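Presented below are the structures under discussion, each in the form of structure tokens.
No lab work stands behind these numbers, since they all come straight from the coordinates. It should be emphasised that the depicted structure is a prediction, and the values quoted were computed from it without experimental measurement. Cβ atoms are built from the backbone, for glycine too; each structure is taken alone.
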Structure 1
Amino acid sequence: MINDPAINQALQTLVDGNKRFVAMKPTHPNQDKGRRDEVKGGQKPFAIIVGCSDSRIPPEILFDQGIGDLFVIRLAGNIVDDTALGSIEYAADHLGTRLVIVLGHAKCGAVTAAAGGGEAHGHIGSIVQLIIPAVEKARGKSGDLVDNSIRENARLVAATISSSKPILSKMVEEGRIAVVPAYYSIDTGAVELL
């Protein structure tokens, strides 16, 4: 765990929500009219989720959270570019969100494409190019190249966020935010912190 009670509580809330999702016993918190009314005046999400655009990976559902709980940034391959980093900065610096989860997932098509080599057409190539460093880092490790690359990609994206200057790196250094890589199993529904 992290040495900060507020960040640990946010992380535990996500872990507990995912356990409910895996057990197929979601409570669907903060999904009623009262919550809609509560967030009319502004938002105060307790976690930022950087996830993949894959339709099988909806963060609010797999963490059993509701309206206003999560600040979600989704791009194929759970990559970050300047726009995604700016979105993370906004949530951390302006909304006071203290926890960032980088959520990789099993069977990720973007990572599979990067691991397979070959030429990606159109703008897909820009996504693949950002994932290739993870594939290269995973190459030669025992186990499945794609699965290892997915995990490595989550770690590298977390490192990119943590070192992003001038705002996020300073917030990490000062202990104001924590960035945690994670892996979602499509088969089991479980999230594993890396």
Structure 2
Amino acid sequence: MKFTPTPLKDAYLIDLEKRGDERGFFARVFCENEFDGAGCVTNFVQVNNSSSADVGTLRGMHYQLGDAAETKVVRCIKGALWDCIIDLRPDSPTFKQWFGAELSAENRTMMYAPKGFAHGFITLQPDTEAFYFVDSFYAPDAERGIRYNDPEFNIEWPAEPKVLSDKDANWRDFDPSWHLGVVTA
């Protein structure tokens, strides 16, 4: 695997190192030694799969607070999506910055988002599926979200969303006391 740092501290794009012949190829999607060597989490407790029928389906920007915070490794296994992460760690030099990249079944690139990041994506092709590993169990009481068009972040989505849940469309404007669980002066 090839770990390429993104502009956001501790986040990576991960590309497979394919070994192939006339039959096709073989590649590792996860290796504890390689993830550990890159300073990444190696213990995952859930593997999730989402399917979106329509182009322009937006899911996100989701994360969890406190002990329920999740590291995510996201891969598109069918179709294509534009994956986006936001660094929400107040002590990080890239706090409140976002980064996005195309993940597709064709390029097989993965996004590694550490704890303290919001994550979401918009589909670029119909019938797109995302497959992702997380290192914490889902905790509804710790769930938070950033609205895709929150002016605090000005994410430059590749297209205007056409399909999104009511919850994702109506997350409140960014407020550190609610979004991060911290009180600011």
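Before moving on, here are some points about what is shown:
- Top of 1, 2 by distance in nm of label points 7 Å out along Cα→Cβ at positions 20 and 36, largest first: 2
- Identity of the structure behind 21.9 (criterion: mean count of other Cβ atoms within 10 Å over residues 76-83, calculated), options 1, 2: 2
- Entry that produces -1500 once helix-only ellipticity at 222 nm (-39500 (n - 2.57) for each DSSP H run of 4 or more, over all residues; to 500) is calculated, selected from 1, 2: 2
- Identity of the structure behind 23 (criterion: relative contact order in percent (Cα under 8 Å, 6 or more apart), calculated), options 1, 2: 1
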